[in-house]
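Listed below are the structures to be examined.
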Structure P
Amino acid sequence: MNATSAVREIMARIKAQMPDRFLIQRGDDFFELSWKWLKKDSWLLFVFTAMWTGTWIVKFNSLPQYVAFIGVGVAVGAIYMSTAVILNTSRVRVTLEFVAVKHGPMPSIGNKVIPTSEIEQLYCLEKTEKTDDGKETFSYSVEIIRPDQPEITLLRSLELDEAIFVEQEVEAFLNIEDHPVEHEY
C-alpha cells in the first residue's frame with residue numbers, strides 16, 4: 001500500500017467536516033449543498049482583468065484591427081469570468097432520483113442532471129499543474145463511475161476538503177458504500 005492510498009483509506013473512515021464556505025439544506029427526500037465562487041484569492045483575477053482591459057482600451061486605436069479585436073475579446077472573456085466569480089453560486093441537489101449540479105445566475109459550463117440509477121461509485125481525483133516558476137498547484141474533482149458507461153465529472157476545481165465532503169455526503173444519502181478506486185486521490 002503506497003502513502004497516497006494509506007492516506008485515502010484513513011480519510012475514508014473519517015467523516016469530513018463541512019467546508020466553511022458551504023451551506024447545506026436537508027429535507028426528508030433531498031439535500032442541497034451550495035457555495036459561492038468568490039474566494040479570498042479572487043482579487044488576483046480582478047486585478048488581472050482591470051489591467052488587461054485598461055491596456056487594451058488605451059492601445060486599441062494604435063494596433064492593427066485584428067490584433068486589437070483579439071485583445072478586446074480576451075478582455076470581454078475576463079470581465080465575464082470576473083463577474084461570474086462575484087455573482088455565481090454552485091448548487092448540488094441530491095434526491096433519490098437524481099443528482100443535479102447548477103451554477104448561476106450567470107451561465108456557466110458544468111450544469112448537469114445525473115439519474116441516481118447511473119451512479120455506481122463516487123471518488124475524488126487530484127489534478128496537478130505546474131506554474132511558470134515550477135511550483136505545483138492542486139485542485140480536486142468529484143468523479144462518478146457509472147455501470148457500463150464512461151465516467152463523468154460531477155464537480156471540478158475544488159479544494160481537497162470540499163471534494164471529500166461532497167463525495168461522502170452524496171454517497172451517504174444514496175447509500176453507496178465507499179470502495180477504493182484505483183486512480184482516486
Structure Q
Amino acid sequence: MLSSVCVVKVGSFLIFHDRWKKIIDYVTEADKQERDTQDKVQREIIDRYTKYCRRISFGYWFLVFCTFISVSQTPTLRYGFSSTSRENFRNGTEPFEHIFSSYIPFDKNSFPGLPVTIVWHFLMCAYGAWLMAAFDSTVVVIMVFFGGKLEIVRERCKHVLGRRQEFTEDQMYASISELHDVHVELVK
C-alpha cells in the first residue's frame with residue numbers, strides 16, 4: 001500500500017512537473033522578497049512560519065526515518081531474535097521473510113539471490129521513504145508559506161488602509177497596486 005502511495009505522489013509530481021515548478025519558483029521568489037522587509041510585524045510572521053516549517057519538516061522526516069527503519073529491519077530482526085524462525089529457515093520449512101513481496105528473476109530464498117534481494121529491497125525502501133518525505137515536506141512548506149503570505153498581505157492592507165492620511169494619492173495608488181499584484185500572484 002505504501003509503495004502505491006509513493007508511486008502516485010511521484011507520478012503526480014512528474015505529470016504536473018511544469019505546474020509544480022511554477023509554484024516552487026513563485027514561493028522561492030516571493031519568500032526572498034518578503035525576507036528583505038524591515039517591517040517588524042512582517043518579520044515576526046516570516047520568522048514564525050519559518051520556525052513552524054522547520055519543526056513540521058524535521059518531525060515528519062524523523063517519523064519517516066523511523067518508519068523506514070522499522071519496515072526495512074522487521075524481517076532481519078525477526079530472523080535475528082526468533083530461534084524458531086532461524087531453525088525453520090535453515091531446514092527449509094519457512095522461506096526468509098522479505099521486506100517486499102516482489103518478483104525477482106532469480107531464486108530470492110537461497111544464496112546468492114537472498115543477500116542481493118535484501119539489499120535491493122532495502123535500497124528501494126530507502127528511496128521510497130526519501131521520495132515520500134520530500135514530496136510531503138514540499139507540499140506542507142508550500143501550504144504554510146501561503147498561509148504566512150496571506151497574513152503578510154493582511155498586515156500590509158492594515159498598514160495602507162489604516163494610515164490613509166499619511167499617504168499622498170500617488171503613494172496610496174502605488175501601495176494598492178502593489179497589494180493587488182501580490183494578490184494576483186497568490187491566486188495564480
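Quick check: 19 is what I get for relative contact order in percent (Cα under 8 Å, 6 or more apart), calculated from one of P, Q. Which structure matches? Clearly, the read-out refers to P. Looking across P, Q, the calculation of helix-only ellipticity at 222 nm (-39500 (n - 2.57) for each DSSP H run of 4 or more, over all residues; to 500) that yields -29000 traces back to Q. Suppose distance in nm of label points 7 Å out along Cα→Cβ at positions 31 and 151 works out to 2.3; of P, Q, which structure was it derived from? Comparing all candidates, it corresponds to P.
If distance in nm of label points 7 Å out along Cα→Cβ at positions 39 and 127 is computed to be 4.7, which of P, Q is the source? The read-out comes from structure Q.
With mean projected area of the Cα convex hull in nm² as the yardstick, tell me which of P, Q scores highest.
Structure Q gives the largest value of mean projected area of the Cα convex hull in nm² among P, Q.
For distance in nm of label points 7 Å out along Cα→Cβ at positions 95 and 143, the calculated result is 4.0, so let me know which of P, Q that is.
So the calculation was done on Q.
Here the criterion is FRET efficiency 1/(1 + (r/R0)^6) of positions 111 and 175 (r between Cβ atoms, R0 = 35 Å, to 0.05), and among P, Q the highest value is seen for P.
Which structure, out of P, Q, was mean count of other Cβ atoms within 10 Å over residues 119-126 calculated from, if the result is 19.4?
It must be structure P, since only it matches.
FYI, it's all coordinate maths here, none of it is from the lab. What you see is a predicted model; the values in this text were computed from it and never measured. Cβ atoms are built from the backbone, for glycine too; each structure is taken alone.
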